[in-house]
Structure formats: structure tokens, C-alpha cells
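Structures given as C-alpha cells follow.
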Structure I
Amino acid sequence: MNIAYLLVNSASNYPDRTAIISEEKRFSYKSFNHRVNRLAQAMRQYGLKKGDRVALMSFNTHHFAEVYFATAKLGALLTPVNFRFVGEEIEYIANNSESSFFFFGKEFQETIASIYQRLRTIKDFIGVDVGKEGFAHDYESFLSSGEPDEPGVEIGENDPCQIMYTSGTTGKPKGAVITHGNVLWNLINTILGREDHPGEVSLIIGPLYHTAALNNHFTIQTALGGTSILVKRFDPETVLSYIEKEKVNVISGSPAMYNLLLQYPQLDHFDTRSITKCTAGSAILPQEIKERLLQVFPQANGIYDVYGCTEASPTITILNGKDSFRKHGSVGPPVPFLQARVVDEQGNPLPPDQAGELVCRGPNVMQGYYKNQEATKEAIKDGWFYTGDVATVDKEGYFYIVDRKKDMIVSGGENIYPREIEEVLFTHPAIADAAVIGIPDETWGEAVKAFIVLRDGKTIDEQGVIDFCKGHLASYKKPKAIEFVSSIPKNPSGKPLKRILRSGSQKDKIRK
């Protein structure tokens, strides 16, 4: 089986059911599949072959969905590009992946036009609403040149289908090569762990260039004959309007997204009773936000916390709804067809409640990094993928993410995990958001610095934050420096960009 079969099967079983809602457009499974076939046939006419790479830079629209499945049907590899990237970053992804086609949304025409001559391997550019002039084919004209027949390319589970580039927090992004089998096993794992059901209506809010939105949210809905509402840009009113109008069942997002949604002044003006499942991922979801979400979505049975990474396609563990308060702070046990454990520096398994690196292995873990054997060998050892996350596991087999290894602060020989301090800060009624980093300390090597975003109308001073932490943490863990900011920089999946916070704090130093 392969990814393309998921769409073909749903188009056969539910031809008239709505597959996609994209802004004002609606596509049945039959019409969506026909458009995908026409696009695939057009791409084949222009020379795309099995194993070729297709770069794609687009917001969450039906165009993204069509390129995704058309590429899969031809046995080519989709290479999504972060739509926040600037020219040099886009150039790196396109050239590193050796893509031969580049699809882009109309919003990015000017950026692509400024670099297209430097994209060495791209043979054809296809842009949405670009007209007849310029360097690119117009998307609709290009699609309409193809026939609606199934391409009929033979594709197996071991064939690669995606190159998903990591965020590049430590140097250039690395392209995780993910196979059809990786995505299919991730689909099975996630459906079972998240208790998904056929025919649900789901909001796809996270950017589709991430594995969570693409593989966990959109692909699963396609496989189960559900309806995917592709949200082009997150806006609380738009999201709430969709929930009320389309009777949405599933909403997924980051803590940052939920925080913005809960702060929307007209939140209680919308009917949200259709939501039966609420899932979260990418960062800490404070207890207070969980409780408020269940008030806003009264039919939801708890909150599903999903933990994973790009290289695992992405799901590793899931805390289901019924355990969301019994095991607060946990990301749950491993999904059914995956092994995970916590190991020391030598790769030896650690006992319960002892912190070490979380490693995993299973059929959803990537083949490796594209054209980067050194990084692959560093990440995959004896079949185990090393996530770079520090974790503990309790006696029941539930995992708790402590922090990223590279974010750990060492102060006076003590290991301090910023996530633990952030969890405490989130409980303060005056604090809306927080992030913690280490800064140089002449005495202790490193000291704790906290960036604080206050809630509207709330106040607290530096000493108040420090005193609050002293009441909940060992003294050596409390922040020694506080900086109040208007917002915490985050990547599109909602994770704090601590490298930016560190770069702005390079001159900070705690002296004797």
C-alpha cells in the first residue's frame, strides 16, 4: 500500500462526501481526486519521474493538498518549504533536495522570482494565479493540461515519499527522508493512540509543511474519509466561525494557538459544542489551559497530548483524553507499534524516574537524512533514533519530557531543565507566556534567565517572579535575571525560539 491509495480508496467509498474546505471552495472526494490526477498527469507530461523531488511553498490551501497527493501518485518526493523562509533559506532547501519542480502560492511569487535563477535543479516553476507572463506556469492552466486518469505508477511501502526539513536550530536544516510505509505506520499508530473515527470534520490549523499537520491531521482525515478544513492563516474569529458553521469535531494546535483562542473577547459568542476531540502538541500545555479548553469545548473528553518529531513521521507517544489530568505533564506511553525508552550517555536503559535521552525505534522512523550520512549515523544508532530530548518514564510506562538536551542549564554542577521552571511560571495568574534560558555566570558557570509576557491588566515585578519560583522550586533553580517582553518568538509549530532569546542575551552576565 502507499499514500496515494488512501485518497483513491476514500474517493471510491465516499465520492460525494466533502474532502476539503479551502477558504470559500469545497471539494468532494471525487472532484479532489480528479484534480489530483490531472495535476499528476500534467507533471508526468513535463518529465517528472518516480524518485524526483517536488518543492512546494504554500499556505494551507487545496493547492498544497493537490500537489501532495499528485506527487505521491507519481512516486516522487514532496519537499515542503517553510513559507516564513526568506530567499537564501528557500534556495538552500531547493538546491539541497535537488528538486526538479517548484510549486508556490501567489503570495510568494515576488520572493521566488528574485531567486529562481539560482535554483539549479528546478526545471519547471508553477505558481497560483501568476498569469501567462513570467518565469512560471499558471497553476490552473498547468493542471488542466492533464487527463483525469489514475497515473498507475507502482509504488511500495519502502519507496520514499517526503523530504521533511527540520527547523535547523543547530546549523542548516536536515532533510528527513520519510517513506510511504513510515507515513502509513504513523497513521495506524496515531489513529489508535488518538482514538480517531471515520468521517470526522477536522480543522487543519498547523502549517502543512510540518509532519504533524500533514501526516497526523490531514492525511489521517483523508484515510478515514473525513473532512479537512484547511485554515490558511490562524485567526480566532475565523477558527470559531468554522467550528460553529461546519460543526467541527476535531481541533488540534499548539499551546500558543490555544492561548490566543482563549483570550479572544467574543469567545463565548460561538457554539463550540460540536468539538469532541482536542489535541495538543509541540510545547507545554499548562493545566489551567487544559481546564479552560474543556469549559470551551464541553463535549471533548479530555485533551490528547501528542509528542513526536519530524524524524518519526512524527508520532512517538500520545496521552489520551481520559489520562490528561491523571497524568498531567506526561506525553503518554509509546504508540502501539513503536518502542521507546530513556537511556544514559552510553545508550543503556535507565530505571523509572531517572532523566536521560529519549530514544525510539519502529516502522514510522525515517530512513535517514538526505545526502547527510554523518548526521544519520549520529541520530540513528543500533536501530534506535536519538531524539535529543531529555525525558523520564514512570513505572506505568508514561513518558515525561524534561527538556531538550541542548537547552539544559548547568549551574554549579547541577543540571537545570528550563521546562520545569516554565511549568511553574505558567501557573502564576499574571503570566501569559514564559521562556527560560541559561546565561553566563562568573561564579556558577550558568544562571537562569526568564523571559516573561504578562497578561493584559496584570502586573508583577522581577522580585515577585523570583519569590514565586522560590516557593515552588529548589533555590538553585530560581531565575536570577528577569526580562519582561511583549511576546516570545516562536516557530510556526509554537515552540519558543530560544536561539533568538540567547542571541539577544549574549551580553548578559551574572557577576560576583
Structure II
Amino acid sequence: MSARLDLSALLKLTLESAVEILTGQAGLITLRLPDGAFAPRASIGFPLSAVPLLEPLWRDLDNEDPVESSRELSLRLAIASRAAGMPMRQVVALPLEIGEERIGFIFIFRSRGVAFSPNDQQLLRAFADQAAIAVQNARLYQQVSQERERLNAIIENSGDGVMMLNAYRIIQTWNRALVNMTGISAEEAVGRSCFEVLRLEDKQGRPLFHPQVDNLYTEGTHHRRDGLSIVLSINYSPQRNEEGEIVQYIANVRDMTRLREAEELKQTLLSVISHELKTPVSIIKGYAGTLAREDAAWDQQTLTDGLRIIEEEADRLDRLITNLLEASRLQAGGFKLKPTVLDLVDLAKTAVENLQATTAKHTLSLHFPPHFPHIYGDFDRLREVFTNLIGNAIKYSPDGGHIQVGGQSVDQNTVRLYVKDEGIGIPPADQERIFDRFYRVDNRLARQTPGTGLGLFLVKAVIEAHGGRVWVDSQVGQGSTFWFELPTGAA
């Protein structure tokens, strides 16, 4: 019995042994519940449906000595036997006790033969003392097992990543959230060093080693096998023994990628506002102050030039503010379309004529086949698309050149349009990211060219809101072609 830790199997073995030792025909074990009452946990010799009917046997028995009150127990047996329809004639009951704590009772029944003798009772008492120890050990083991399973379930289903390390930083537990977060399975992680599994890098790409005794928090970039890079923060909680030695670590892991991206966007936005908005405001203020001087008699040409520059900078300021508002509205889910039937050729022609007037170094031309299909779309939004793409073509072709705006039918349901320039081009590594909010290519011309990095972000948003897609083909030094497709039907 001492070797059994499965409580159900132990109770069955205990009862079978006790019935055999005392040559009984049936047996019953009750155990104390958390509320203090007793309930049957094992029985032999009775149908399961009859066991609850034996309840008079153990009701209020905790307040009595079942050996000394054998007459009372015999009366209870008569009542219980009649209720259960079982002809039990003799019963002996002994408490299962650990120290002064009574954890249950063991009942042995005879339906025939002589009554239980004092020797039988003494034998059962000795047996009950050993059985009580085994039952208590099994109950404690069961409680520990249940708590372990409960803890494992909490860890496994936690929204945060959780890993448990031994004192040598070897991973013992790796939960489901970490699998989803890192792309590393529990089978791959458990048994390996945390340094080897989570290779974090700082912003300079240098490896981070974790955890340190004096620094139980670390944050760095983890490169997944699928090519995705994420920022992880790990907070280590050391567990110590009585001597103060660390025996294990519980580490909480969180994906900080979105938070850090939001912080970077915030800094970028502040930089854009402080630089891009400040420049036209300074120019407007400077020219307005100069033209308003009372001690100067400006000729008409000077006044005209100054007012023209003020108007241009005011328009530039208006475009910057409009783009910022559009980006904010898009982020808040307030981006709405007002679709009508559109002639894209006329729309492109108007944009080309308006922007051709702003440059003398570039030649803009249209390339559309006859009878180009009309589409169903938002006039103002698609005009912004053409304006942004053609404006970028002019801006990033500092030496001038030919800019083509055209389109073609893919099929009866889709049209494809393009804006092609002969400018500086876009490096391959940047071609996917140029449509991200506030993203700008890191080169000398981009740094010298005014802009917020919102134009292409808004272009993509408008095209996708119409059910289309946008992409770029580009080679550094040879120019870029921006393509976008739109459905001809209802958006």
C-alpha cells in the first residue's frame, strides 16, 4: 500500500486487503471532504446504487468511537441494510487517523458467520493505522499533482510567454504563447540553454546575454526563422532556496514589437512636425515680415514674387496638414469612399497638366489605349493617387527626364495603371517598406527633399480601399515604375 500513489487504486487495494484479512463479504471506505463531512470513496460487495443508502452508518460518526459504540453501530447497520436491501448482519468500523486528525473510516461487513471479535477489531485497527498513512500520502500526492496540472494549465494558456529555467539557465518549461511568438516549438526549446534558443540582439546588432544577477530584465530583437524580426522583453524572477541560492528562474516574455514601432512612429511624427511644418511657416513669416516693412518701398515685381512664394508655401503647408489628417483618419478607421463613374484618362490628364506647370525640367506624357474603360471609384481619392505618384516622380528625378502616365486593361474586370520616371530609383530592400507610414528611403536626396513619408502610405490605402493593389518596379539609377490595379466594378 505504501508504494501506491494513485488514490483510487490505493483505496481499492486497502479495502480488498481488509475484507480478506477479516474474512468479510463487503467493505466501505469514507473520506473527509473539505467541508468536514464524510463521503464514500471506495466499496466492494455492494452495487454502486446501494452505497448512498448506507449513509446512516457514517452520519455523525466522527463524534463517537465506533468500537465502543458497537451497539449503536449495529442499529445503524440494521437501518442501512434494510434501506439498501442488503442482508448485512455484522459490521466493524475503525477510523483512519493521522495523529489527532481523523481523515476517514473503514467499514468491514459480514452477512454470515460469527460476530467480529476483539482480536478482529485489534487487527483492523493496526491495519487502519498503516492504511491511514498510505491514504494520506496518496491524497497529498494527488493534491500536488492537481496543483501542478493547474499551474501547467495556467502557464500553457497564459497570454504572455512563460519559460522556466533551472539554475544553469537550461529551459525546463516553454509555453504555447512562446511557440507562437518565436516560432520555436517546445520540443526544440526544452533542455537547451536560453542563450542558445533566444538569441537577442541590441539595436546595434550585438548579442545580449541573459539573465544577469544584477539585471533581471532584458529587451532585444529576436530573428525568427521565417525572416520576421520581433522585439522581446524578458523579465526574470529568481526562485531561491533556504540558503539564498538561486534554484530556478521564472521568465515572463512579451512581444514589444508593436509598442516599440508605435514609439518610433511617435518620434518620427514629432520630427516631421518640427521639421516639415516649421520650414514653410518660417518662410511665410520671413517674407510677410519683409514685405510689411514700412521703411522699404518695394517695386511691383518684388511684391509679386514675395506673395507668390507665400502662396506656394501656404499650399505646401496645407498639403502637409491634409496628409497628416488623412493618415490620422485612416488609422482611426474613418476612411470613407464616395464612388461614382470615373474616366481615369481625364483624371490622369488633369493631374499631368497641373503638375507639368510646376516643372520645366520634366516632360510628362499620357499613354492610354483608345476606349479605356471607365471605373466606379472615388474621384477625389484617386486624384490624390495620381497627384502623389506624379509629384514623387518629379521630386525624385532631380535631373529631369521623361515621366509617363498610362494604363492598360488586364481583363474586363480590372485595369492597370502606372507612373514611370527616370529618376534615382529605389533600393530593393526599401521597395516593400516605402508604403509604410512615415517611411522614407535613407539616401542623400531623400534627406534633402521635403516630405513626410505619408504620400505612398495614403496611395496604398486608397487603392486597397477600392479593392485594388499597388507595387513598384525599380532599379537604382534607372528610375521607378509605380503600378496599381483597380476593379472596374463597384468598390
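Looking at distance in nm of label points 7 Å out along Cα→Cβ at positions 93 and 293 for structures I, II, the greatest value goes to II. So Cα extents along the principal axes in Å, for residues 37-84 alone, computed for just one structure, reads 30, 19, 15; which one of I, II is that? Of the options listed, only I reproduces it. Given a value of -8000 for helix-only ellipticity at 222 nm (-39500 (n - 2.57) for each DSSP H run of 4 or more, over all residues; to 500), calculated from one of I, II, which structure does it belong to? Answer by label: I. The greatest value of mean projected area of the Cα convex hull in nm², for residues 29-284 alone among structures I, II is that of II.
Bear in mind these aren't lab numbers, they're just calculated from the coordinates by the rules spelled out. On a predicted model such as this, the values are computed, not experimentally measured, just so you know. Cβ atoms are built from the backbone, for glycine too; each structure is taken alone.
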